[in-house]
Structure formats: C-alpha cells, structure tokens
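Okay, got some structures for you below.
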Structure 1
Amino acid sequence: MSLTDEDELLHGDSEEEGQKEDVQEDETPEQDQIEPCPLTQDTIAQGLSLLCRTGNGLAHAFVKADLKDRRLTDIVLLSSFLHLRFLDISSNFLTDFSPLAALTQLLWLKADGNQLKGFRGQPLGQLTYLQWLSLAVNRLGDTEGLGGPALESLNLIGNGIQRVSGLEYQRLTNLVTLELRGNSLETTDGIYLPNLRHLYLAQNKIKQLEGLEKLERLTTLHLRDNQLETLDGLSPSMKSLQYLNIRGNLLSSRQALQGLVGVAHTLRAIVLADNPLSEMEDYRLFVLTHLPLLERVDKEQVSSEERTEAQERVKEFEDSTEQEDQ
C-alpha cells in the first residue's frame, strides 16, 4: 500500500476526526427497568428492503432489514428470515443475539448501542460469511469468545474492555481493521493478528506498548489520547507501518522517541501534537533526523528545506563522531 493510495486514511487527523473519536457514554437503563418489546411481523415488514434472488435463482427474498431504534428487547422472530445479508439492530435494548445463529447468509451486522455484555454463548463466531461487524457502545468487558473466519472489520468502540484476549489469528484470519477506541485498555498486548492492517486504540488508558511485534502487516496505528511516556515497544517486525498517531500522550523528552528507530524505514506520517515534546524548539527537525523518510509531521507536509536541514544535521553528527573515534 502506497502513501498516495490511502492519503485520507494516513493523514486524517482533522477536527472532524477528533469529533468522531469522542465516544458517547452509555446512558441506557438497566434491562430490568425496560418494558419488554419483542420483535413483531409488522416491525420487520416495515424494515425489509433489497429484494434479491436466492437459492437456485428462481425464488426471491428481502435480504436487508433496518430495525434500529425500535426499543426491541428480543429478536427471536428474526431466526425465520434465513436470507438476510444486511442487518441493522442498533439502538435497541438487546442482550441476547442467539436468534442470529439461523442467519447463515449474513454479511453485515450493525448492533451499536445495545446491552451485549460478552461473546460467550453468542452466535457471532458461527456466522461464516459475516465480513463487517459493529458493536460500538455496548457493555462488553472483554473480547473472549469472539471469532469469525470471514470477518474483515470489527468495531468495538466505547465499551468497557480492559484487556484484549482471545483475538487470535486462528479465529480471525481475515481481520483487517480493528476499532477499540474509547475503552479502558492499559496495554496493547493480546492482539495476535498478523494480517491486521489498521488498529485504532485512541481514548484508552494505555501506558505501554506490548505485543506489537506480531503485527507485521499493520499500516496504521492510532494511539491518540492515551498515557504513553515512551514509544518502547514499537518493533522492527512492524515492517509495514506507515502512519502513527500518538497525539495527546505524555511524551516529554527526545529520549521518549527512541522507540521509533525500529520503524524508521517504513513510517511516512506521524502525529505528535499535544505532547509536551511538541512544545520544544525544533522538535520537527529532531523528528526528521531520526525518521528521514517522513512525508508529514502532524498535519503539515515536510518541506524540502526541512529535509535538507535534517540531512545536514545527521551528516554533522556523523562527521563529529568519526573525528572523535580517530
């Protein structure tokens, strides 16, 4: 993947993006305070769309259902709609997704803003064709039991996940994008997904980088608004990393950036704003002397003048070191 191919992805750190990162707190009432509201045939009929051929091509069925914001407490009736491929059940009061086990053709599922507490006993890992799954702002405390052989994109923003566990390559072989913003993570350890390309961990409580050496194909790492004091843990094994966002952390000295050495030959864009380090004089120049292939620092393109000055500083340092050795 080249820098120009995904310019918006690699450089997106605008005010708009910052607003998207703000995770809303879950203010939904407890389940026992909610009036039961099961799914009915009338409700389903209102939400069905996208008539397509099924089976041998002679029959037709609706393959899309929009059931968001219906105050639903159970979706048992969904189990008879076997041909659904696209389903939105977000903004309800659901705790049990077991009726989805029958939807073996499901490709896309949005279930944000419900009350799911965990993956154990849920059928999500059994949906062999599911490629896109969003469970933002539920009540997940961990990731144990999650799987899906076809899953490519997983959104877990705004839950209460304290530590990642169970996210293993054998169960998520095709996962490319993982969203874990706005949780309670203190470490990056536990993500054993060598095919992962994009990892979003902003707005957690991360204090140290661990286990990243397994992410050999990762191109985008987003760590904005955490509690990092150093970048120790970035690994030379991360040989595809192009974009790193560490805005709003606690990096306060030049020594804190030593961990960048391992990814110096691949990194093309870095965001360091809102760290104490970014207030230092010539900090952009200092970064460029260690990361000569950078194209952007924060949101600004690296100028040819900056690059030349950085190269001259490196040469001066090398010359002085050589003279000392003689």
Structure 2
Amino acid sequence: MREPVTRPVRNTSHTEFLLLGFQGLGEYRRYLSIPFFLIGVLSFAGNALLIFTIKTRNSLHSPMYVLICMNACVDLTLPIIFAPKMLLSFLFDWNGITLLGCLVQMFFIHFVSSFQSTVLLGMALDRYVAICVPLRYNDYINMSTFCKFSAVVLLRNMFFVLLVVVLASRLSFCSSNVIDDCFCEHMALVSLACGNTTKNSIIGLLGVFSVTVTDAVIFVISYIKVFSDVFKTHSGKSREKTIHTCGTHLIIAGVTLTFTMTTLLAYRFQNSLPPNIHNLISVIYLLLPTILHPIVYGIRTKAIKEEMWKHFQCKIIGPISLKLSSVH
C-alpha cells in the first residue's frame, strides 16, 4: 500500500517526507524499476571495467588516464547514492525518508555530481599543458600539482554544497511533506518550505556558478587555446591524433554539460512541464551520462580499447585455446 499523503499542519515543520516521483503513472510506476535497474547495472559494469583496466595496466598510469579513472569513480558512485532507494520506492512503495536522510542524500548527490565538471576541467588543463607548453609538462603536471588541485576543488565543492544543505536544514517545512521527485534534490525540498527561501535560491545559484559554470568557462578557454595552438604548430598525423584525443573530451563535456543545463532549465520552468517529464529529466540527468562516459572512452580512446581487448583475450580466449589444443 502507498503511504498516505500527510496533510499540511500549520506551525508544524515536517521531519518525514515522501519521495513520490512518477506518481502520475499510478500502478504502472513499479515497472519503472526494470529499465532503471538495467541502466544502473550497465553503468556499474561499464565504469567498474574502465577503473579496473586503468588501475591494472601500467601503460595507463599517466595523468590523463588517472583523470579518466576519477571520472569513472564519480560515475560509479553517483547511482549508488540514490538508485537503491528509488528502486525500492518503485517496487514496494517504500517512499518515506526522514529530513536527516533527505539532507544526507542531497549532500552526497550534489557533492559527487559537482566533480563531473571538475574532472573535465582537470582534463582540459592537462591537454593545455601537454600541447601548448609540452617542455614544461613534467614541471606543471606532477603529484604535487595534482594534490594541490585536488585539495582546492575538494574544499571549494564541499563548501558550497555544505552551505546549501545547512541552509536547507534550517527551514521549516509546513507546506507539505510530499517531494515530487525520486530523490532529495535541493530545490525540490526547498519548494516545500514556508517562509522566505530567497537566500536558499541565491546560494544555490551561486554554487552552480562557482563550480559548474566556472569549470565550464575555464574548460572552454583552455580548449580554444589548445585548438589555436594545434592548427598553428601541428600538422599531419600529429594534428589528427591531438584533435581525436581532444574530441573525446569534448564529447564527454558536451554530454555532461547538456544534461546539467537541461535539468537546470527543467527546474527553472518546472511549472510549465508535466511532473512525469520533470521527474524523467531529473533521473536521466544523473544516470544516463554514467553509461555514456565509459562507452565513449572505450570506443574513442585507443590505449584503453587495446588494453581492454588484451585483458579479454587473456581471460576468455586464452583458456578456450588451451582447452582446444589439449583436446587435439
């Protein structure tokens, strides 16, 4: 049985909420667990394989592939944060979540997803140094620089996400306890608050501009300089190889930023969208890139593709060949 929707109580702040994304589908809502479960399995398998390949192959232990591995770690972690709860909600109508649980889920969703643009920024800076100032590559791209960069972006992302969550925790939620979404998203929770939430909206936008937009702007500037240098100083196969590598990063960036902007616009115009469409955009924004990223890297990155094929040959084709030879 679906939990009853609690009526708003005046001067009372709710501490229990119901995540009722796709409630317009009624009894058909439970069947959403099938495609989303399959998407989650594919995401886990693809990113786990990518991480395993990069970790176990010494030829892939360069900064660029380490950043790809970090991106795969983000994609592997993100669905784990919210997908199990969402699937249980679809299957068994276990829709309830406490305010504390909602805030914790919100923190980890926004904190982990904030690194999608940050890792892309790291890739862009790596390519900029490798192509524009190759003689200083080892001076700029090393463990010391990596640790400093990681510490700065970690503190920056954590500061803004934590600020957003803390401000949300201080609100009174007397309007309703129904979150029309599949997970605890910042604006979905804030929209249930009574009183002035202007500060929350401003801080939320400030966080988006300070993290996602800032990373995107630096990413674009870096690649403008990279392509300018490539067309001026490179030619033939060297230019083709560089453009291919940078093209892979641009595809990943395009996928990530497209879904990010789509979901931001969806929340901006959510009153104009049917609730089910809005819910679909929210979930796809988090899930679909986690499948597309390992596919793009696996297909377009030659070194990764070759190492995956070598591993496949050793683990599967090798034993089969030995058995056939022993039979003969």
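Which of the displayed structures (1, 2) returns the greatest value of FRET efficiency 1/(1 + (r/R0)^6) of positions 137 and 209 (r between Cβ atoms, R0 = 25 Å, to 0.05) on calculation?
1
Have a look at 1, 2 and say which one yields -24500 for helix-only ellipticity at 222 nm (-39500 (n - 2.57) for each DSSP H run of 4 or more, over all residues; to 500), as calculated.
Among 1, 2, the structure yielding -24500 for helix-only ellipticity at 222 nm (-39500 (n - 2.57) for each DSSP H run of 4 or more, over all residues; to 500) is 2.
For the read-out log10 I(q)/I(0) by the Debye sum over Cα atoms at q = 0.12, 0.19, 0.24 Å⁻¹, for residues 57-176 alone, a value of -0.40, -1.02, -1.61 was computed from one structure; give its label from 1, 2. All intermediate terms of the calculation are to be shown ahead of the outcome.
Numbers: 1: -0.40, -1.02, -1.61; 2: -0.61, -1.07, -1.39.
That value comes from structure 1.
Figure out for me which of the structures 1, 2 the number 1.2 belongs to, where distance in nm of label points 7 Å out along Cα→Cβ at positions 129 and 153 was derived from the coordinates. Write down the numbers at each step before the final one.
Numbers: 1: 1.9; 2: 1.2.
Computing distance in nm of label points 7 Å out along Cα→Cβ at positions 129 and 153 on every structure in 1, 2 gives 1.2 only for 2.
Matching task: 18.0 is the computed value of mean count of other Cβ atoms within 10 Å over residues 113-120. Pick the structure from 1, 2.
That value comes from structure 1.
So mean projected area of the Cα convex hull in nm², for residues 105-144 alone, computed for just one structure, reads 2.8; which one of 1, 2 is that?
Clearly, the read-out refers to 1.
Can you say which of 1, 2 returns 15.9 when mean count of other Cβ atoms within 10 Å over residues 281-288 is computed? Intermediate results must be reported in sequence, preceding the final value.
Working: 1: 15.9; 2: 19.8.
That value comes from structure 1.
Tell me which structure, out of 1, 2, gives 148 once volume of the Cα convex hull per residue in Å³ is calculated.
Computing volume of the Cα convex hull per residue in Å³ on every structure in 1, 2 gives 148 only for 1.
Work out the source of 9 here, i.e. which of 1, 2 gives that when relative contact order in percent (Cα under 8 Å, 6 or more apart) is computed.
Corresponding structure: 1.
Read-outs throughout are calculated quantities, based only on the coordinates presented, and are distinct from any laboratory measurement. The structure presented is a predicted model; accordingly, all values stated were derived computationally and were not measured. Cβ atoms are built from the backbone, for glycine too; each structure is taken alone.
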